[in-house]
Structure I
């Protein structure tokens, strides 16, 4: 288990799913974690942290004033920020319209609302949060920013807007890493596999979950990166959570190491 005692983390989109799992795993490793989301609540984390603590903060990451207030609170209470994980994502909302599952329709048959949501409630929040985090991290000359992304950045995965948004996220990683390298701040994109989120488990009867991951597994990948003294060697890169498990030697909550997906698998 990585030792993140004394470290401060900020996780966006932590009300549920991957974001919540990351917040729990970082707290498990000893970090103090500010977990933000539109519906995040104290009871979401009650009794679930083993070492560090989770501080839930209600924050709509499409509202810049709320985001600024959240980062200001971290600065006032902790005086530092070691890890930012950008997991906020509004791109999966309203996938059924008038009784029709529209995700896989050709892009010209989809509402532009879907692309707007993926950028306004996904890419833009990652950019804004990264700005706030970078200001703190540059001053202390250390830090790690992790952008949760996916293979759709590199391969068509059934939805044009989805691919655009994930490609933009990976470009944010690459270019921010370039500008932050001289300041000792690492930026990476992290690809989960099939994650057993609440929404995925609602459809478990129709899915092959034999190689799936828990949300906390993704967080253990972040914790491993945050404890790596040589993480700057990975800055600017796209990383796969399951591949990091093999490199760093951690397992999922069930003791398994899922097989890392490749571009061909997706």
Structure II
């Protein structure tokens, strides 16, 4: 069994971004990411700080907009319009979740697709569906990098994705199709979930339930990617997969923490570089 090291692979990608940023700076283009945080959700604040640190490491300029919890939707949309029109800003990221009085769909829709480095805009999702070039949601894009850089051959393999969210499950399935896997998407209404998972050469779990997937879901020598992140009753971090139960039957597996998590920010940096190169 091989543990797929997301920290190591994400560091490689950030080093590549650092080099690419230096080349852009030599041409007079300074890659720049604007991050907007509304309210003071503690988890969101940590994510935003991590993004700032990653930008600094990768020679990417970061602009930070920390708005009050009571900021109106109209004020937020005005700020996005301003950043859309600012040629020095290559990427715009609005940290989710937003306060309840702000419609997330309106906000995502307002970001220019050319600056939508989160890959959530309907134009970018449409590009992914039709095989055109666009920005891909960072977590699924990171999982593809994890698989490829761990020498997992995807072509022709049975891939099962558990979870159908717009952020992970759906784009993940489309990316695996793009890589020529045969893909099944499972969700809360799936019948015979275990039987379907047992056929997976590559099992990607983004279900949001701690340690839900155990050895009864996994076939021998499967590759298991765990997207979940939780704290258990002892405040220990764990994923959607019961790592200890499946580790002896899989060929490769991502740990939690240190697997998929670090890849998300690395791929965000990659998207900012891509946006800057397009510019």
Structure III
């Protein structure tokens, strides 16, 4: 199948504002792209791109005073399959993990492994190692947190989400990541597109999504404690230690987000 993904973001800036944007489809999906999700600005401004320390594509620009519109509309091929599973995927002893996975065992800005370590072992210390333990974490987080945009705030950490029992998709992912790391399972935060393909209505307002990946059985696997089910049409934008590493926009000056629209839709086959 094919997916159309994109966004329409608008800002008002009283003065020039440097921005770093992490909005491009991840390089791992490059071979699937039919129509690139090129960033278009109105008014037109100079832009430069680079790869950050995690390999994510980032764009730099300076928004001029007044209103600026940021849009992209990409098309890509997708296998139309749900997130893969391997119930027999093992948990690796820390001493055998590859070096590139070790950073994802450490605490980070939003994932306080030291604060949550005792709770993690109390809750999951008796669960089977490997896939079943990560799934037990997802099951708990899915039940424990009540979803609501009114509970979102940019400073909310995994420990705060655990104590308050509410949040949005990034809070689900942060808490699951922190628990996994406390249990010696490498886990990394992910952001991207996730439409409602294969999901019955009613559909919530479309937004960018947050989930995580855990390192088991020699590879990274997708887990989604917010939805807690294997989904179709997931399109990765960026990976990092937590949301601080993959913020969709970092702005360095006063600004107001005046419009926010995201889409991730299956494109009907021709003749249908």
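A short reminder: the numbers here are calculations on the coordinates, not readings from a lab. Keep in mind it's a predicted model, so treat the numbers as computed, not measured. Cβ atoms are built from the backbone, for glycine too; each structure is taken alone.
Overview of results
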| read-out | value |
| --- | --- |
| Structure with the greatest value (metric distance in nm of label points 7 Å out along Cα→Cβ at positions 102 and 254, set I, II, III) | III |
| Parent structure of the calculated result 0.95, given that FRET efficiency 1/(1 + (r/R0)^6) of positions 118 and 238 (r between Cβ atoms, R0 = 30 Å, to 0.05) is the read-out and I, II, III the choices | I |
| Top of I, II, III by distance in nm of label points 7 Å out along Cα→Cβ at positions 86 and 246, largest first | II |
| Answer label among I, II, III for the case where relative contact order in percent (Cα under 8 Å, 6 or more apart), calculated from the coordinates, equals 19 | I |
